[in-house]
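Just so it is clear, none of the values below were taken in a lab; they were calculated from the coordinates. Because the structure is predicted, anything quoted here is derived from the model rather than measured. Cβ atoms are built from the backbone, for glycine too; each structure is taken alone.
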Structure P
Amino acid sequence: MTPPSPQSQKPVALVVGASRGIGRQIAVDLGREGYAVVVAARTVSDPSKPIPTAPDPNSSSSTITTVANEILASGGDATAIQVDVRYPESVENLISQTISKYNRLDVLVYNSGAIHWASVPATPLKRFLLMQRVNPEGLYATVHASLPHLRASPRPRIIVVSPPIYSRFFRGKTAYAIGKVGMSVLTKGLAMDIDRDDGLRGRMAITSLWPAVAVESAATQQFTRRDPREAEDLRKATVFSDAILAILRAPAEKVNGELLLDEDFLREYAGITDFSKYNVVPGSNPRRIMPRKLPDLTVAEQADEGKRVDTSAKDKGKL
C-alpha cells in the first residue's frame, strides 16, 4: 500500500463541482490564494485528445483536468479527482484520495448541482429524484465523509452553494427548491451542532452562499446565446469567488450558519461599494434577482430545545 503523502504545508481546499463556471473560478482563485486545491466533478478530459490550454470556462471543454492544469500553470498546487456525487462510494473515494494525497482537509466547497426550473406538473419524477441525489443527498454524503478530516483542521470551513430560505424562491421551480432549500437547512442545522461542540465552537463554520445578481455560467449561456442582451443582467463569476474568499477570512462565529448573498456580504464585510468591475457587459446595470430583505427564521423560543432526543447509538454529542 502506498504510504500517505507528508502533511501538506498549505491548507487544502476541496471544490466539488469545479469543472466550469462558478466552480472553476472558485478553484482557480483558491489556488491563487495559496490553497492546495482538489478539483472535483464528473467531467474529465479525454486522454486521447489534446487538452486545450485556455478553454471556454463555461463550456464542456472546461473539465477538472483543464482547471487543475490552469492552477498548476500559474504556480499553484492542484489535483483533479473525478467524482459522481450521486453515489456514496464515489464520494468516499474522493475524500480518501484527497487525504491520501495531502493528509489534511481544511475547506470544503460544495458547488455541484442539478437544475430543472419548471412547475410541479412539468417536472417528471425522474428529474426530481436526480436533483435530490445531486443536490441535498450529494451534499450530505460529502459533508459527512469530510467531517472527521475537517475536525482535525486548525480552521475548518464548509461553504454550500444554496439560497436563503423565503417563499418566493419556490415559485415556478418547486422541485428544484425542495433540494436547494434542504441544503440550506443542513447549513443551519450543522451550524447548531457545531455551536454545541466545545472543540469546534468558534473554530469551525458552515456557510451558505447565493448570488444576489445572476452570475455568468454554463446555465446562463443558453439565454445569452438566444439573446446577447441578456448578458447585461449578468455578473462575472469572480464576484461569487471573492465572496467565498471573504467568508474564509471572516471569524467563524460571524459566518457559521449564515445564508449569505455574495453582493451583500462583500458590501457589509469587505467594504466593497462599486460592483461595476464584476459586470459582464461594461456600463450595464444588472438586475438584482434576490430580495434586499430576507425573513428571520428564528422564533421567540429559539433557545428552548425542549427534551432533546438523540437516537444515535454512539458518539453522542459529537459531529
Structure Q
Amino acid sequence: MSNHLPLHWWQRLGLRGRSAVIGVPYAWLLIFFLMPFLIVLKISVSEMETVTFKDLVTYAEGVLQVTIKLGSYLFIAQDDLYFLTYLRSLKYAAVTTLLCLAIGYPFAYFMARAKPTAQPALVMLVMLPFWTSFLLRVYAWKGLLGEGGLIANLLISTGVDQFLAAAGLIASPGKLMNTPFSLVVGMVYTYLPFMILPLYANLSKMDLRLLEAATDLGATPWVAFWKVTVPLSKAGIIAGSMLVFIPCVGEFVIPELLGGPETLMIGRVLWDEFFSNNDWPMASAVAVVMVLLIIVPLALFNRYQAEAQERRA
C-alpha cells in the first residue's frame, strides 16, 4: 500500500497551492481586464468604416501590411478640451478622496473603538445606503440642493451660501445646484462608505497594547495617534483612497445630474464621443489615456512601496 496521497492536477503540472491560489485572480484579471483593455486599445488605433473597423494586419499578394492610426491620440494631445477635462477629473477625484478621508477616518476610528456588540450595527449603518439604488440617491440630492430643498434652505438661512459664493464653489448666493459644490457633495456622499469600510477593517485589527506602550513612554494621546495609529492604518488609508479616487476619475452619472458646464469631466466626454459623435476610435483613445493616467502612477507608487518595505526589512 502506497503512503503517498494522489496528486491533484495542479500538482502534476508542477504547481503548488500558493501558485494555484495566486494564479486564479491573475487569470481573472487577464480575462476580464486585460483582454477588454486590449480590445479598446485596438479600436483606438483602427480606422472606422461606418459600423466596422479595418483590420490592423492585412496580407495580400505576398505583402504583409500593418496599419496603425494614431490620429486620435494626436488630436487629444493638440486639443485643450481633453487636457482640461482630464485635469478637472483628476482634481475633483482628488478633492473627493481627501474629503472622504477627512470625514471617514474619524467615523472608522469611532467604529473600531466602539463596543463589540455595537460594531455590527455601525457597519450596517455605513452599508445602509447601498440598499437603495445609486441613481435614486443621486436624484435625491437634486431635490435636497434644488430650489426649496431642505439642505438648500438650511444653507441659505445660515448664510453658508454666501461663503460658498465667495469661495467660488457656487455661481451666486442661493444657487447650489449644477455647481462644483453640488458635484463634490454628491461624490463624497456616494463614495464615503468605500473609504470607511477599509479603514474600519484596518483599525479594528490594530493592537491596542501599542497605544498603551506609547502612553507609558510619555506620549500624549494626540502624539500617540499620529505616531502609532496613523502609521499602522496606512494600508487602510491607501486602500480606501484607491477605492474612491479611481471610480471618481471616470464618474459620469453624478457630474451629469449634479454638475454643470464648468464641471465637465472625462466620463461625459467619453459618452459624447461614443454615442453623440459615434467616433469609437476617438472614444477608445480617450478611455486608454484615462486608464494610463490612473494605472501608471499606481504602478510607480506600488513599486516605491515595495522598495521601501525591502529597505525596512
Structure R
Amino acid sequence: MKIAFIVDPLDKLKPYKDSSVAMMRAAQALGHQTFAIQREDLLVRDGRVSAHTVALQLSADDHAWYQAAPSALTPLTDFDAILMRQDPPFDAEYVAATWILERAAAQGARIFNDPRAIRDHSEKLSIAEFPQFTPTTLVARDTADLQAFIDELGDVILKPLDGMGGSGIFRVRREDPNRNAILETLTDLGRRTIMAQRYLPQISEGDKRVLLIGGQVQPYSLARIPMAGETRGNLAAGGKGVAMPLTPREREIAESLAPVLWQRGLLIVGLDMIGGHLTEINVTSPTCMVEIEHQTGHAVAAQVITTLESL
C-alpha cells in the first residue's frame, strides 16, 4: 500500500517516542510505501484535492531516521490510506484542513481519523456523551456558575477546552486565595468556556491512556504518573509513563466506547482515565504507542497498519 501521514515538520518530530514515526516504521517493515504531507501543503485546484508529498525511506537510527525524496504534487486519491496526525492547536487552520480533507474523502480518499469526525469531536467536551463514566463535570463560561461548582465540590480541576499536553490546567480548592484570578485568566473574564471536574486523588496512580485501534481495545494502558509536587500526569508536564494491564473498569469503559467511535471513522483513539473515570477522548494525534511497546512488547503501531491492510 501507499500510506501518507499528515504530520508536523519531520525535523521537529522526536523519533524515539513519536507514535506517528512508529507507525511509519511499522508500515515500511510490513512492505508498504510511506509518504509525509505537511498540513500547509494541502491544496484544492478546480475541486480536486492534492498535496505536495515526499516519499520516505526510514531507518532505526533516531539521529537520522528518514531520507526524503523530492516533493511531488500528488492527488490524495492516489494513496491507499492517509493518516491525519497533525498535532493541535485546533485552530482555524486545523479546521480548514478538515474541510479540505473532507472534500478529498468525498472524492474517494481513505482518510483516518475521519476529518468530519475530528472536526465535530471536542476532545474535552465529548465526554458529555458518556456521563455514566465521567467524574462530576461542569462546562461553563459564567464565573458565578464555576465559583458555585468549586464551592460545592471543594477541590476541582479547571482546564481550557482547547489545551493539550497539560497546558492551562489548574487544581483549585475552595479556600484557594487565587481562585478568582485563575477563573478570570482561564475564562478571559467570562469570554471563554472552560471545563471544571471533580479532583480525583487517584491521579497519584496515573492519568491512564487507553488506546483503541479500529474499534479494538488495546490490552495495556500507559499510566502517566505525576512527578512530585505536580497534579498533572501528562508526559509533556514531566509525568512518568508506566505501562499497565487494563483494570476491569477501564476495560468496561473502553469496550463501551470502542464500537461507537469506530463507527464514526475514528481509527485511533486515546481514552484518558483517572481512577476508573473517563476524563478525555483524544482523536487528533493520540500518542503513547512507543512507550507501551517498549515496556510490554505489544506492538500498537503495527496493529494500526494491519488494521489498514484489513480495510
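For which of P, Q, R does helix-only ellipticity at 222 nm (-39500 (n - 2.57) for each DSSP H run of 4 or more, over all residues; to 500), calculated from the coordinates, equal -8500? Each step should come with its number before you reach the end.
Details: P: -11000; Q: -20500; R: -8500.
Source structure for this number: R.
Determine which structure produced the value 3.8 for distance in nm of label points 7 Å out along Cα→Cβ at positions 110 and 166, calculated from the coordinates; the candidates are P, Q, R.
Numbers: P: 2.4; Q: 2.9; R: 3.8.
Computed on structure R.
Once volume of the Cα convex hull per residue in Å³ is calculated for all of P, Q, R, which comes out largest? Display every interim value, and only then the final one.
Details: P: 170; Q: 281; R: 133.
Evaluating volume of the Cα convex hull per residue in Å³ on every structure, the highest lands on Q.
Could you figure out which one of P, Q, R the value 1.4 for distance in nm of label points 7 Å out along Cα→Cβ at positions 30 and 158 was computed from? Intermediate results must be reported in sequence, preceding the final value.
On the way: P: 1.4; Q: 5.4; R: 4.5.
Working through the options, I get structure P.
If FRET efficiency 1/(1 + (r/R0)^6) of positions 46 and 134 (r between Cβ atoms, R0 = 30 Å, to 0.05) is calculated from each of P, Q, R, which structure is the one that comes out at 0.85? Walk me through the numbers on the way to the answer.
Values: P: 0.85; Q: 0.35; R: 0.05.
Matching structure: P.
Which structure, out of P, Q, R, was semi-axes √(5λ) of the Cα gyration tensor in Å, for residues 182-301 alone calculated from, if the result is 41, 16, 10?
Values: P: 31, 15, 13; Q: 41, 16, 10; R: 25, 19, 13.
Considering all the candidates, the number was obtained from Q.
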